Structure I
Amino acid sequence: MVVSSLLVLPSNSFASEAEQKTAQKHRTHVTKVQTYTLPDKIKRFSYDSGLTFKYPDAVRGIYVTGNSAGGSRFNKLVKFIENTELNAMVIDIKEDRGNLTFKPDPASPYADIAKNYIEDPRKMLETLESKGIYPIARIVVFKDTVLAKKRPDLSFKENGKVWTNGNGDAFVSPFKKEVWEYNVGIAKMAAELGFQDIQFDYVRFPEGFERRDEELEYDLGEYKNVELSDVKKRVQAVTDFVSFARKELEYYDIDVSVDIFGYAATIPETPGIGQNFSKISSNVDVISSMIYPSHWTPYFGIDFPDKEPYRLVNEYAKVENEVLGALEHAPKSRPWIQDFEAPWLYSGAPTQYGKAEVEAQIKALNENGIREFLLWNAGNTYTKNVDYTPLK
């Protein structure tokens, strides 16, 4: 970018002859400013939380609920990480129902949605800092029963009442910018506490939305008159939220990451939930595909993916590499992998996910050049004695 300046003053018919001569002199005078080229990355003023975390050689993390982070299990999980090649925690800050997992200042607009799971989040982060454990804040966005019940106008309604899915969960609308600002406000609090990465989850419409689109009542907001199909409108809204969040969080100099369904990488865009893998990836620092083998129906020619974790992850990684490789600015890939059983898939005993199955997934990622990953276990009970760097 080249910077220069030209100073020109307008004439004034009411000025004296002397003033007009002075003005004429300035009109023909070029003020020369030193020309320079701005660097690609300008060092800017950014927020300093007072905590210092070094980005690991590759993030290898575990999921931690608010209950675990604020309870006796926290110290056990810290020791677990210290005794392995793991180095990061993804900690719930806004959980699946829509509650905060810590109490902010009583004057905060979020005080009424807060649970006291993590009594002192700053102290928790200071512990992670001292142990060299990288902190990532998980914020569930559009799945939000608490906000939907409080503000039905921001949600989806059926027969005048807030609609809920089969699990009793309500969603708020990605079309509503007030919802965007609400969640980004929580992200800013997390950044100010000292988290180094804001991970947005449930960045989507409810599953199967394309089948109930015409049945539900909701406000399209600024997207009402946009000349796009319903599918494209959903994709645009979700993508716009991600772009908005990243821009709003620039000041904090942190990474922005998004969780996304694994199958989204294999199709142009999801028809119901509004996820376009390439568009979301282009607007984040980290993309975290949820590639749990248990969550796939027959795919990639694999009849029962849960029984073949290595093969499923290997086939997925090939597709993701191709999609990300086509982007001008590709984010880091940091997939979610499986460290749990899926008994709902079986009539008898399910495939056990232990050392061999977890290592198989990591090995498949590593062989495809994907070095980062996150382990999911809803109860935060992780397999012991796993080699988390199998190719080293």
Structure II
Amino acid sequence: MAGKTNNHGLFTTGEPVSAWTVSTALPVTYQVAFTPQLLNPGNPALASAGATPGRRLVVVEETVHALYGDKIRAYFGTRGLAVELGVLAAHEEVKTMESVFRVAEWMDHFGVSRRAEPVIAMGGGVLMDVVGLACSLYRRSTPFVRVPTTLIGLVDAGVGAKTGVNFGRHKNRLGTYHPAVATLLDPAFLATLDQRHLSNGLAEILKVALIKDRKLFELLDRTGEALIDQRFQGPTPGGEVLVRAVHGMLQELQPNLWEHRLERSMDYGHSFSPTVEMRALPELLHGEAVCLDMALTTVLAQRRGLVETAERDRILGLMRRLQLPVRHPLLEPETLADALTDTIRHRDGRQRFPLPVGIGDGCFADDLTAAEIGRAATELEELACVAP
């Protein structure tokens, strides 16, 4: 029987059999869809997402509950579904296992069924990460539905497969891959978002633009300030910006959902930023830290001849017009060295460092030095000081 298989992925070794190799695959299908008027009782999308008629446990971020709690209850009441709301504070300082355990307690008290009653997560990226991790752990896999209510949740945290919480001083150090069965995107939630959180989300859109989509960059350069003013609700083509950002993310995620390949263009802006963000807490939002990373790496790329000086200045200028930071005291040698060390561990012993090539393309570097990074940080500080 040596080396034989039963054609179902079970291989045996030895005679008599003394070892087995199990080969299997987990098919994954999930939906991401723009769904306007999500809380209109005439819209069945939220009630039917990933489930048959029944009860629903909705975990909602506390600010979202204050704004939309009555509408959420009215929606499910009109649809004839019993609903229970769990209201959770969700920001980086409470993105911990304690929050995960709280969600798990709600799931246990609710008596959520194993497959037919997906938990609904309504909030920003932190809320969706926490609920996703709780669902991945509860009975080892409980389905959930994501309803992002922030711009960064809509274009970034809501569309992938990762869940996670912070651990010690490390961002998202504990987590799983557990995609939601459905993510429902309704830009109407952005109408109640403040300027800072709109800018925060625009940083992740700018990431996609800089590393792979020049047309998206041109759209942001032309309309970004109006999108902030109108909160993506006005005549400015915010819909095209959102669609291109989501599509660009999913194009990169789909062939490498489990990150078996560690060279990932969507890691652009995420090499120094995790360390900077955690050390600055609660000062910086996630997108703000990402923008600082992109500003620094834009200068790095320009110094390497990958980005023209005029392109560098155009990029930094757009960051400022989007009301995003391009300088911070933590862009200093010790923090940047620690960040690079941690990134190398995260990428399995190599830098695999995404750098822009012009505007809308990218490459990977494995040979950045501390001296080179330090010179780029000094130049960025000088550029920031002389900027209009």
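To test your reading of the models, identify which of I, II gives 161 for volume of the Cα convex hull per residue in Å³ when calculated. Structure of origin is II. Kindly point out which one of I, II the value -14000 was derived from, the read-out being helix-only ellipticity at 222 nm (-39500 (n - 2.57) for each DSSP H run of 4 or more, over all residues; to 500). Checking each candidate, the match is II. When distance in nm of label points 7 Å out along Cα→Cβ at positions 57 and 225 is computed across structures I, II, the figure 4.8 traces back to II.
Taking 1.10 as the value of Rg/Rh (Cα atoms, Kirkwood Rh), for residues 81-168 alone derived from one of the structures shown (I, II), identify that structure.
Label of the source structure: I.
Throughout, read-outs are computed from the coordinates displayed, never taken from laboratory work. This one's a predicted model, so the numbers in the text were calculated from it and none came from an experiment. Cβ atoms are built from the backbone, for glycine too; each structure is taken alone.
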